[in-house]
Structure I
Amino acid sequence: MLIIGLTGSIAMGKSTVAKMLLKNGIPMISADQIVHDLYEDEAVPILEKAFPGSTENNQVNREKLLSLLLKEEDGFKKLEILIHPLVRQKEWEFIKENKDKGSNLVAIEIPLLFETGAEKLMDVVLLASAPAEVQKQRVMARPGMTTEKFKTLLAKQMPDAEKRKKADFIVDTSCSLSETEDQLKEIIVLLKNKQPKAYDLWLQIEDAL
């Protein structure tokens with residue numbers, strides 16, 4: 001089984017490419033969705049203990065959690081230490097489930113893939129990318145977005161130019177949807193000839209997950 005890591009900076013078209021992967025028969029899971037689900041389930045008591053007052057009605061209140069994180073110097077690092085292992089476990093369950101179903105390819109969408117070193121757990125990295133002016137136009141069209149907020153978000157992410165150097169394949173999302181999907185289809189053909197190795201690595205670290 002070949003494990004694909006899908007990434008890209010804010011407003012670069014990750015979600016669009018993820019939908020196209022699914023459309024083309026490749027099982028897909030999103031790290032952001034995993035976190036969302038955890039915040040309504042097993043992460044609730046863990047985060048309430050670590051950040052008292054961060055939950056209500058049996059789920060994490062994101063605004064309250066953010067407020068508490070900002071009050072602690074190492075708050076975000078503390079959160080990562082608690083949440084990342086849970087996310088990895090869910091990703092591994094997804095991989096195993098699809099392996100058992102006979103899938104030859106799976107994809108995991110991870111916005112901060114390079115920033116967290118998760119590329120080491122992937123056979124290939126697929127990067128959704130677009131010119132900076134296109135990215136800015138997309139971001140600024142979002143409700144409540146400001147230039148300052150955009151700059152803050154960018155500062156937390158590896159520059160797109162650096163990601164392009166690290167990625168195995170790049171999907172240019174600045175073109176039409178049909179052209180974007182044509183790029184992706186060409187990449188999928190190439191991926192089918194790749195020799196998978198990452199699954200064995202996940203097996204080696206399974207006990208630590």
Structure II
Amino acid sequence: MLLPVFNDLIKPQWRAVFLELKRAGGLPVSDLARRVDASYMAVKQHCEELKKIGYLDRTRVPRTAVGRPEVFYSLSAKADALFPQAGLGFTLKLLDELKHLLGESGPEKLLFQHFQNQQDRWEPLIGHMKAFEEKAGTLFSLREKEGCHCNFKIVSETLLHIEELHNPLQRVFEAYPRAVTMELRMIEQLLETRVTRRELPSGRNAQARVIFEVVIPPSR
């Protein structure tokens with residue numbers, strides 16, 4: 001079963017291809033066409049489109065009878081994201097279970113360790129950079145790879161604004177508000193400057209978002 005959001009957004013023909021390949025582990029075009037009740041050429045075109053954007057792998061397998069090898073498609077690693085995973089709900093349950101195992105402070109200790117580990121991973125990537133704008137841009141590019149969505153804007157010679165429109169940890173922050181401060185301190189230590197964080201609620205013309213105001217330090 002695909003995640004509900006993908007059921008709504010993906011073409012029905014693509015959805016059928018994904019589900020059949022998930023069930024079978026991989027199929028030649030002829031078998032796949034029979035399973036989804038479509039023509040060989042139509043299914044091959046859908047598979048080629050999905051391969052082009054990285055969701056399918058293509059190989060050729062020898063026929064059991066005489067003839068050219070047959071085109072064979074299977075789901076790529078990228079396609080895993082289309083199917084349910086142990087995600088945010090599972091994370092929140094585990095954090096809640098830590099309270100029973102380690103006491104009320106257990107979840108926050110684990111979250112602190114998460115941000116410390118993240119800082120340790122990112123420090124070698126940006127610590128050597130001299131230009132502050134490059135350092136800040138790289139940091140928030142790394143955050144985008146973690147699932148955040150940000151806009152980056154230099155307001156003045158001394159102030160940088162980061163507008164964050166999505167953070168995959170938002171529900172974790174709602175359950176454990178002190179984690180917000182942990183993340184903020186990590187950002188300050190990586191950028192070696194003062195950073196303030198403001199949450200702006202959704203309104204008529206804008207969605208809820210977070211503004212990071214980053215003080216640009218004097219050139220060294």
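No lab work stands behind these numbers, since they all come straight from the coordinates. Because the structure is predicted, anything quoted here is derived from the model rather than measured. Cβ atoms are built from the backbone, for glycine too; each structure is taken alone.
Can you spot which of I, II the value 29, 24, 14 was calculated from, given it is semi-axes √(5λ) of the Cα gyration tensor in Å? The read-out was computed on structure I. Here the criterion is mean count of other Cβ atoms within 10 Å over residues 89-96, and among I, II the highest value is seen for I. Given 3.3 as the derived value for distance in nm of label points 7 Å out along Cα→Cβ at positions 9 and 113, which of the supplied structures I, II does it correspond to? So the calculation was done on II. A value of 0.70 for FRET efficiency 1/(1 + (r/R0)^6) of positions 81 and 185 (r between Cβ atoms, R0 = 35 Å, to 0.05), calculated from one of I, II, originates in structure II. Suppose relative contact order in percent (Cα under 8 Å, 6 or more apart) works out to 37; of I, II, which structure was it derived from? The structure behind it is I. If FRET efficiency 1/(1 + (r/R0)^6) of positions 41 and 129 (r between Cβ atoms, R0 = 30 Å, to 0.05) is computed to be 0.35, which of I, II is the source? Structure of origin is I.
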